[in-house]
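Enquirer: These are the structures, in structure tokens.
Read-outs throughout are calculated quantities, based only on the coordinates presented, and are distinct from any laboratory measurement. Since the structure is predicted, the reported quantities are computational estimates derived from the model, not experimental observations. Cβ atoms are built from the backbone, for glycine too; each structure is taken alone.
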Structure I
Amino acid sequence: MTEHPIARLSPGDTAPDFTLTSDSGEEVSLADLRGRKVIVYFYPNAMTPGCTTQACDFSDSLASLQAAGYEVLGISPNTPEKLAKFRERDGLTITLLSDADKSVMRAYGAYGEKKLYGKLVEGVIRSTFVVGEDGKLTLAQYNVKATGHVAKLRRDLDLAA
């Protein structure tokens with residue numbers, strides 16, 4: 001386990017830039033989305049019940065989120081090939097990105113010690129960030145719940161349901 005606590009990001013911090021490979025093999029860079037609002041969420045593992053619920057909720061809300069000016073990027077340590085299967089299996093419409101070495105998760109404080117079924121383990125901390133047009137965070141949420149998270153996020157962003 002790590003000896004030092006994870007640095008967490010807060011609203012007003014500059015969002016760490018990244019370029020990751022998507023489920024379709026394309027490189028997606030946060031810098032290329034500057035000037036737009038971006039929801040970046042980190043999840044532990046594609047094709048697991050909680051992550052599927054969350055990804056489906058984001059996909060179901062994508063059109064209305066985009067209408068409000070938001071792009072959605074889902075990031076996990078899974079390979080692009082597994083992410084492609086996840087997209088196909090569940091009809092996902094959001095962009096799925098692979099962070100196999102977990103460097104982006106660490107930069108966002110979304111990887112480290114967490115409690116899982118009462119035990120301390122190291123892993124992905126389910127987290128969501130909203131990056132403003134200027135590249136600064138307007139929202140940083142750690143340890144979010146998979147179920148109901150998108151509805152809560154919409155409330156936090158003052159978007160109608």
Structure II
Amino acid sequence: MALTSYDQVRPWAAAIKEEVLERRMPPWGAVKGFGEFRGDPSLSITELNWIVNWVEGGAPDGDEIYLPPLPPRVEPASQAGRLKPLRLPATLGATVHAASIRPTDLPTGASMEVIAHRPDGASEHLIWIRNYKAAWNQTYYFREALLLPKGTRIEVHGPPEASASLGVRR
């Protein structure tokens with residue numbers, strides 16, 4: 001439910017505080033710090049503090065002249081036509097540029113981590129989804145495409161049925 005006015009938000013102030021502190025709102029799915037993604041709506045610590053202080057201060061109505069315009073809803077440009085899906089887990093037989101990642105077959109409430117182990121011994125978390133919800137069934141586009149060299153082993157940690165796919169360019 002989109003809340004776009006003070007009158008819509010005020011009755012929910014205490015619940016909003018709890019939801020943002022538990023990182024259930026805004027809904028996103030990917031845990032911050034485990035991959036960087038375009039369109040990440042996660043709140044910064046400063047933004048979390050603003051919400052908490054507003055609620056604890058009685059959730060007062062602000063002056064409308066300071067309201068920013070409502071942001072347009074921005075979706076990442078679909079790159080499906082240019083990207084080839086690569087089902088995970090896998091060991092890469094060629095160097096690829098990974099532009100996106102999409103968790104699949106993840107049951108509600110489950111968690112999943114996808115980790116790339118490069119041939120030089122370095123490891124990188126590509127994504128971590130915790131306490132999955134069906135509303136998060138989306139493709140996550142990396143902020144910058146990841147160069148994954150031939151021989152990179154990509155693991156999926158989660159329930160046995162969980163998997164993921166990378167959107168790659170060779």
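Enquirer: Out of I, II, which has the highest value for Kirkwood radius over Cα pairs in Å, for residues 34-121 alone? Write down the numbers at each step before the final one.
Expert: On the way: I: 13.8; II: 18.2.
Checked I, II; max of Kirkwood radius over Cα pairs in Å, for residues 34-121 alone sits with II.
Enquirer: If Cα extents along the principal axes in Å is computed to be 43, 37, 30, which of I, II is the source? Please report the intermediate quantities before stating the final value.
Expert: Numbers: I: 43, 37, 30; II: 58, 30, 27.
Clearly, the read-out refers to I.
Enquirer: If helix-only ellipticity at 222 nm (-39500 (n - 2.57) for each DSSP H run of 4 or more, over all residues; to 500) computes to -4000, which of I, II did it come from?
Expert: Working: I: -8000; II: -4000.
Checking each candidate, the match is II.
Enquirer: Taking distance in nm of label points 7 Å out along Cα→Cβ at positions 50 and 146 as the criterion, which structure among I, II has the greatest value?
Expert: Numbers: I: 0.7; II: 3.1.
The structure with the largest value is II.
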